[in-house]
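Below you'll find the structures, each written out as structure tokens.
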Structure P
Amino acid sequence: MNKKMNIVIVGLGNIGSYFYNYLRKNRKIIFNKTNTIPNILFVSAKSFNKKRNFSPSKKIWLKNYLSATKIKNVDIIVELIGGSEGPAKKLVFEALRNKKHVITANKALVSKYGDELSKIAEKNKVNFEFEAAVCGGIPVIRSIKEGLIANNINKIYGILNGTSNYILSSMDKEKLEYKDSLSKAQKLGYAESNPDSDVNGEDVAAKLKILTALAFNSFINNKSILVEGIKNIDKIDINNANQLGYKIKLVGIAEYTKNKIIQRVHPALIKEKSYIAKINGVLNAVIIESNPVGKTVLQGEGAGPGPTTSSLISDLCSILRGNVKFPFVLPDKKREMVNFESINNKKFSVYLRIDVEDKHGILSNVTKIMAQNKVSIKRLIQNPTMNKKNASIVIITHEAKNSSFFKVLSILKKKKYVINVPKIIRIEKI
């Protein structure tokens, strides 16, 4: 007799609709690979009458999405509502408490409540799967959980947001200013009408926190993480980087050294010949450094209905095969209380740009401030005239503590000869 599992899909936006259609058309293929029939029992969303690329029948429409958690013969709930609070949070917590398997693409929810949800799933012996929450179709979570299970991971990093990567790539390739590049990304559908989460680095931070917990067997840490976005990058920075042999990328990096984890999200100058520097457009790339395998590189589409559905189906098949697994690889009791450290004491070489009035003695004053804070100059690139009255001082520094750079910045900001907020972009050897 064929085994069947009943599924409820909650949330029928672009991804939910695509997933629904894919599942209906590919039931037989999924059955052949899992020996279980995936049966869509119900669907639910805010509005029944909304225009979609399919029309759900009233028979399978669930008016109250939360009732899915109480229906006896529901096995799996797929949450595609989004957001870390409200309906998505209520649904996922209730589903796991009522012993339903949950699949989600909701990185905001997982990065905020993943530890609590994992505990409930483990207690109730159900799966809580979230492959689609990080980097769309790239199977990075399953790679960490299964493919690299024998490895000790010491660093995980990459380009985890396609929107910001597209903006920086088109600023570089098409010589656009930030605002024009963002506007183009919005017209093409690569950026939301409110792109803050993407361009401020919050989207990358949510993904990085999930990857960190998985890679280092730790709990999710929402406090000790540096998050900087790309809004302050302009055409001058892109041009300067090119002259120096670098590309500017928004990166997410988590590293484990001396029993401490540092998580950070920020724009970085990366050598143009590096693999990461060549990832352009909306592509994502994740690099995992571990022992004994060395470097593992995963690259692909980081968002969109197709890639996200690929990950959702991967999670679904894992459940259909009958495997109950710990959401974060280890049981809750065995996950480690690792120390998370701020970036303050980490050393960097940086690109420092100061737009100033073009007057005698300013450069010597800048170098004096730097020396007083233990920051030394490796290279003074140029002093190009922006107009007759102003100049831009561009400096590459030797390595110094992150905290030292911020002392330098806070002093420079107060100087009357400085005409724009000075900026620092860290240089990464990745």
Structure Q
Amino acid sequence: MSIGINPTPPAAAEAARTAMMPWVVCLFFAWGLATVLIDTLVPKLKALFSLSYTEVMLTQFCFFLAYLLMSVPAGMLLSRVGYVRGIIVGLAVMALGCLLFTPAASAGVYSGFLLALFVMASGITLLQVAANPLVVLLGSAQGSHSRLSLAQAFNSLGTFLGPLIGAALILRGGLATPADLSALSAQALASYRTAQAHDIQGLFWGIAAGLGLLVLLFWRFRGFGGAAREVSPRGTTVLRLLSRPRLGLGVLSIFLYVGAEVSIGSLMINYLMLPAVLGLGAATAGRCVSLYWGGAMIGRFIGSAALRRLRAGSVLGCCALAAALLACTSAVSAGMVAAATILAIGLCNSIMFPTIFTLAIEGLGEDTPRGSSWLCMAIVGGAVVPVLTGYAADQAGLARSLLVPALCYLGIAAYGLLARYRY
């Protein structure tokens, strides 16, 4: 059944694909930048509202919960309006979430920030569901792994710059200690929280403005029929789709990967501030987190070339095993060794998401939009695993909590090895 978008002539479609690719890459950069800023929000909100690690990980829970709740509606929307119009809607919702940081800052309440993060993540979910398969379609099938890895490299550029920006604008005043806050009266504490929260909102105003510009740019491509999809007349059920081993295990692997990556990134600043590790100040530790995401950026550029020559499953398995080893090493080490090994995990993370994604949707054909929506829904791992890791940190300490993401990486390694033998 056609979704009602007029087909684009072949010559015009090819021109649109060529012109669209750089702006699709900008989407990856934009949501990478916005997503990683939560890593600098975590220590800020933890100190500001005197939260435990489990409580502050609700920031990640609310953010990534959107992937569970919004991925299926996003896939349904794309089936009706196409990828490009879906991207426009996603950008608008994401901008709205950024603007909601203003009332949250004015009220100075933790729940307001959680709501803003949920709305912003809802827009990012729609962008993820639309942009990942769109990149796959903007070229040959043989180059899909490489092309998506290259796009993800610019996502990593955003995640590399995010901690530097967050450290400069969010953590510049340092973090208040519980003793500092306990000395304030209730009225003084409320005023302090409001003043500190206002340091956050200006940054998200700028992001909202940038997203508005992208809306205008993508509006030019709104009639691009090559991005339109068709609804399968067979009415393929969810269970039938997930019963395909390549997709079903891919969904689980995305869940584990995002959970592990987000857990490590969220706790990194507090981890590097530990006296047993480096004992850094908040702003300095925030800047160091860029090395974690920068490793992912460099690795994706390298991985984009490597995946042209090596089997994707083999590369995925080796990277996941290396990440598990590094996490375990950091958990039982101290000082520079603990810091260097946890930062190096970023390099191993580099090719995991795009490789899992493209392995999982191979051969789905007209079910690709639905498969994409379920893979994006699995990003809810970023809500579940960090809360478990935060609980482990409260019970056993930050270092030992790294064993939780290490177990996730072992599961991903198994998927990579299985996928290798299914070619």
- Item | Value 1.3, calculated as distance in nm of label points 7 Å out along Cα→Cβ at positions 256 and 296, assigned to which of P, Q | P
- Message: For distance in nm of label points 7 Å out along Cα→Cβ at positions 304 and 352, which structure out of P, Q has the highest calculated value?
- Response: P
- Assuming 5.3 is distance in nm of label points 7 Å out along Cα→Cβ at positions 48 and 336 as calculated from a single structure, say which of P, Q it is. P
- Query: Here Cα extents along the principal axes in Å was calculated and came to 68, 44, 34; which of the structures P, Q was it taken from?
  - Reply: Q
- Determine which structure produced the value 55, 39, 25 for Cα extents along the principal axes in Å, for residues 240-343 alone, calculated from the coordinates; the candidates are P, Q. P
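With mean count of other Cβ atoms within 10 Å over residues 40-47 as the yardstick, tell me which of P, Q scores highest.
Of structures P, Q, the maximum of mean count of other Cβ atoms within 10 Å over residues 40-47 occurs in Q.
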- Using the calculated result 157 for volume of the Cα convex hull per residue in Å³, for residues 216-399 alone, pick out the matching structure from P, Q. Q
- Suppose you compute helix-only ellipticity at 222 nm (-39500 (n - 2.57) for each DSSP H run of 4 or more, over all residues; to 500) for every structure in P, Q: which one lands on -27000? Q
- Out of P, Q, choose the structure whose coordinates give relative contact order in percent (Cα under 8 Å, 6 or more apart) equal to 27 when calculated. Q
- Query: Comparing distance in nm of label points 7 Å out along Cα→Cβ at positions 24 and 160 across structures P, Q, which is largest?
  - Reply: P
- Label whose coordinates, when FRET efficiency 1/(1 + (r/R0)^6) of positions 32 and 360 (r between Cβ atoms, R0 = 35 Å, to 0.05) is calculated, return 0.95 (choices P, Q): Q
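Laboratory data are not the source of any read-out in this text; all were calculated from the coordinates shown. Owing to the predicted nature of the structure, the values given are computational and were not obtained by experimental measurement. Cβ atoms are built from the backbone, for glycine too; each structure is taken alone.
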